[in-house]
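What follows is calculated from the coordinates using simple rules that are stated; it is not laboratory data. The shown structure was predicted, so the numbers you read here are calculated from the model rather than taken from an experiment. Cβ atoms are built from the backbone, for glycine too; each structure is taken alone.
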Structure 1
Amino acid sequence: MLKDVGATHVILGHSERRQYCGEDDGQVRAKLAAALEHGLVPIVCIGETLAQRQAQQTLDVIRRQVDGALAGFSASRLAPLVLAYEPVWAIGTGLNATPAQAVEVHRFIRGLCAERFGAEFAATLRIQYGGSVKPENAAELMREDEIDGALVGGASLDPRSFLSIVQAATV
């Protein structure tokens with residue numbers, strides 16, 4: 001149905017789906033298979049809560065989510081995949097991940113994908129950042145080589161804010 005109405009991309013595993021609907025990695029994996037089967041570009045969200053970050057579990061959570069969502073797929077099948085690091089603790093809380101925090105997790109994700117699917121796959125994989133991207137932090141985040149774009153949430157609802165973010169990404 002999404003394809004029929006013109007959709008080209010689909011967001012899977014978003015923090016709100018995980019939190020409010022109990023969506024787990026197995027469900028994300030099933031939706032990923034369906035998206036790929038129907039020619040949609042899947043954007044799979046992964047990220048930790050504030051409690052997990054404070055308990056220094058970030059990388060364990062990321063590993064579990066990547067492994068859980070991508071298990072059983074080949075690198076060639078996952079070619080259109082986009083991953084979005086979405087630190088749940090930075091969404092709508094007033095807290096923001098620093099570029100260094102985001103880069104650390106993005107590098108970890110890329111390394112994990114290199115181990116699982118090969119260096120070539122990891123090098124071409126798009127990894128976006130999606131934790132409260134705003135005009136105030138977009139330029140700083142987008143300057144980082146490890147950040148391949150932004151998954152913009154609430155700021156996309158305000159045309160001026162969204163335009164500022166787009167402009168920051170094109171500099």
Structure 2
Amino acid sequence: MTSLDRLLWQAASVCLRYPVRDDLSLVRDILPSFVDLALTSENLECHYVETFDFTNRHSLYLTWHVDGDTRRRGGSLVTLKRAYAQSGLLLTDAELPDFLPAVLEYSARTGDSQFLSAYRPAMENLHRALQKAGTIYAVPVEAVIRSVPPGPPMEQQQPPLEMVGLR
């Protein structure tokens with residue numbers, strides 16, 4: 001892991017959170033193509049909501065892409081939360097630990113890319129969906145993917161559905 005990777009992950013974390021224009025200006029040197037497009041957008045906040053809040057294919061919650069809405073997802077979330085706590089990174093209860101900006105923040109602070117590698121297939125899935133939608137948010141996701149070694153292949157394109165206990 002290089003310090004440039006860590007800077008990229010921190011910048012991508014800023015870019016993939018709900019947009020705060022002053023924060024985006026701080027990361028212009030690292031992801032200039034994204035920041036320039038974002039800062040010239042008149043409706044950036046609406047674009048963010050339309051991109052991430054209305055379709056699961058664009059979910060920034062990485063375990064959704066791997067585990068779907070199954071019980072297995074809970075275990076994945078606990079693993080992330082424990083790793084964050086051990087490193088001193090505490091999340092508020094308002095955010096799930098698999099939120100891509102949180103995973104990027106953890107990786108940038110610790111230099112540990114294990115979760116980025118493990119969830120690279122999920123990020124690749126997300127990137128394809130963002131590219132297909134033609135959104136600028138594909139840019140920081142692609143930059144992160146390029147900085148992370150490949151993880152295990154995803155077994156399927158769509159997340160699994162929980163069938164136990166359903167009528």
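Assign the value 17, 47, 27, 9, calculated as P(r) over Cα pairs in 10 Å bins from 0, in percent, for residues 20-99 alone, to the correct structure from 1, 2.
Values: 1: 17, 47, 27, 9; 2: 16, 32, 36, 17, 0.
This figure was derived from 1.
Of structures 1, 2, which gives 12.1 when Kirkwood radius over Cα pairs in Å, for residues 84-139 alone is computed from the coordinates? All intermediate terms of the calculation are to be shown ahead of the outcome.
Details: 1: 12.1; 2: 12.4.
The read-out comes from structure 1.
One of 1, 2 was used to compute helix-only ellipticity at 222 nm (-39500 (n - 2.57) for each DSSP H run of 4 or more, over all residues; to 500), and the result was -17500. Which label is that?
Working: 1: -14500; 2: -17500.
The read-out was computed on structure 2.
Tell me which of 1, 2 gives 32 when you compute relative contact order in percent (Cα under 8 Å, 6 or more apart).
Values: 1: 18; 2: 32.
Source structure: 2.
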Output 2.3 (distance in nm of label points 7 Å out along Cα→Cβ at positions 12 and 28, calculated) maps, among 1, 2, to structure 2
